[in-house]
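What follows is a set of structures to go through.
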Structure P
């Protein structure tokens, strides 16, 4: 039995360590940057978090044997050119949540692997789980992370809701939130982008987020969002503290997982979320991620 994973090169080491921790009987098999396969002696419930998508690896096939009525086609590198017939097949194919996806993975010139996985509601409608968010001018790539999270989880952002953004500078995520007609309280001692500062629905609190108290804000907070470049232990400790005097309806947190210690603590963080009263929560590796994960929690 073989399984495949598609991930971003920056996360490969974390993915391998996750496999060792969660699937100790699996062994790394064939791999290329961004494409890793693992061998198992028996079937397992394979669903690692440090990859965009994973599933059963059917095998490697010559192009003439790729005779599928429905399939998506993904290429490992932009320099690769997908044959026109496979490109046409991919473009006309759609999959719905709950359906089995057939994914043709073009790993190299004339090198094709086939994988299968079940489409989840949080999967993107794109081959290989590449981002569907259009390029835009933004102060930082945090824009794409919150935009991808909003699409993957169908986040119920609503007009006029108040977002507390921890570590908001320079304003990538803030820009996306303001585009949703939300009000953003950005807490960060660093400078915000000039066009963000001028926005009528933004207020900058120039201070460390550890200084937030129950008297800092005059209105209730609907969402807490963070893409701060600090260890996840620091972020989670602060999120727990904030819940002593606020009850947001949702959290969207980017957790920076830079070493094995934090990887091993992931499920402790989930316990923290449950203790805070959130009924729905999930982790997802987004297309724009490097060594990080998105944690979403909703009441």
Structure Q
């Protein structure tokens, strides 16, 4: 009977765990829908903001040969030929139970850090998320690598406020010359079941006009038969637009990371719930088999005793 009691206790324990994983899955689904909706809404705004900055920049560059004037690129667009000092932002989660999400993210960041160190670059790391901070601290415990946890500085209940804080900090440090280039390591949301772990430069900005042909770049200031006019001048508009674009890029990274985290946690909890169901089924079958065997043994003993009398 001791075996039956142990199996019964184990089944009840796994059922309790199954309830927790199922609840966590539903919470992750709810959060995923909310944040994914934010990501979808931001997509068009982000692209329009980038195209607007690219339009003004292209017009200014097209005016150079005609007006015989030298156009000076804004500081946020100037990339050094040989950057020596790097600031790396690593966006992870504060909690676990989301599969290999944090492990793959930390691995991607560690690979890039070692690559930069091998090239003789100076690297300082700011982790937005406790899991990446713990993982990188452990991996680079013996290295003289500056790793800080940015949660106290940046984390807020609102994604928008968090993005503004990070943006203001990075831009201020860039103007002070604390680093030559800033890179972000984060999870880019692809689908609910897949995500890409990427490392990309976010400062100085790259407006990336690669998808536009030379003809499109020449006519970028036209909207069908109409032309764009600017008040105040184009340079002022560009200088005011670039910080907005940078802030939106940070916001987009945070949202992508959040969506990828919630989708990863949803998948992990779904798998855990399915595994719990399978284990409960196997244990229940074993429990019933042992119980039936015990009942049969008792019946045989009763019948044998009756026949003896």
Structure R
């Protein structure tokens, strides 16, 4: 499996990242272990999670995903340097706000390290913008964790171009390291937030880019065609808004490429992301081994220029 440099972070990752948001939610511990064994066994090396996963599920408090990954790391016997663990800080874990204050980051990282049963996090991301905390305070906290060896590299998620540029300017003015990676929402349907100024800035500054909602909450798998298809599904409510004219155009384009290539719609949607020059790797989740096997095929799927153009036009 050929690895890709994650911008200037010093990390290298395979072209697909496993999304750990399902661990402790729609994938129980045993299933999660099986998925991680299969994913790494296929040559992939990066796992994405967050301290807040999966706080939203009934009975959960947050940290369930990290805890499962930590148990797997200990049980699997896999060499720690073979796995790139990505986690995030800054979501509401009971404080009542999005929180990137130094005091919360230095507390939260210890909680994450304990749950992950590791002595370092490979990539630590500021999960959401915190307008009440200066960039300098957040960046200094991250830099101190790198200096202490608890974090190898740090980045951000959910920043727009103006916010990312402001973080760069704050870092330069204070003599602090910049964010080295970005995790934006980006897929065939949701493009406006990343394409243009933000993608251009990431390429200009050589940021690693790992996209989330890469399959638009499952819509781009093609299994949701009507509102009736969403009923009774765990993620169904989050898919309804994709069932418009644009969504139908995208599904039609995916169906055409699927007929031409023999690949699934999900594989094609991920391959489209992998082919984008500003993207290092997309994140995708699976809750079963069959589903995972399909997703990993995307790393070997090459779309033609004509197929890329047709998909681009459908989701424009």
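A compact table of results
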item	result
Origin of the value 18.9, 55, where Rg and Dmax of the Cα atoms in Å was derived from one of P, Q, R	R
Among P, Q, R, structure where relative contact order in percent (Cα under 8 Å, 6 or more apart) as derived comes to 31	Q
helix-only ellipticity at 222 nm (-39500 (n - 2.57) for each DSSP H run of 4 or more, over all residues; to 500) derived as -22500 - corresponding label from P, Q, R	Q
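Laboratory data are not the source of any read-out in this text; all were calculated from the coordinates shown. Computed from a predicted model, the values in this text were never measured in an experiment.
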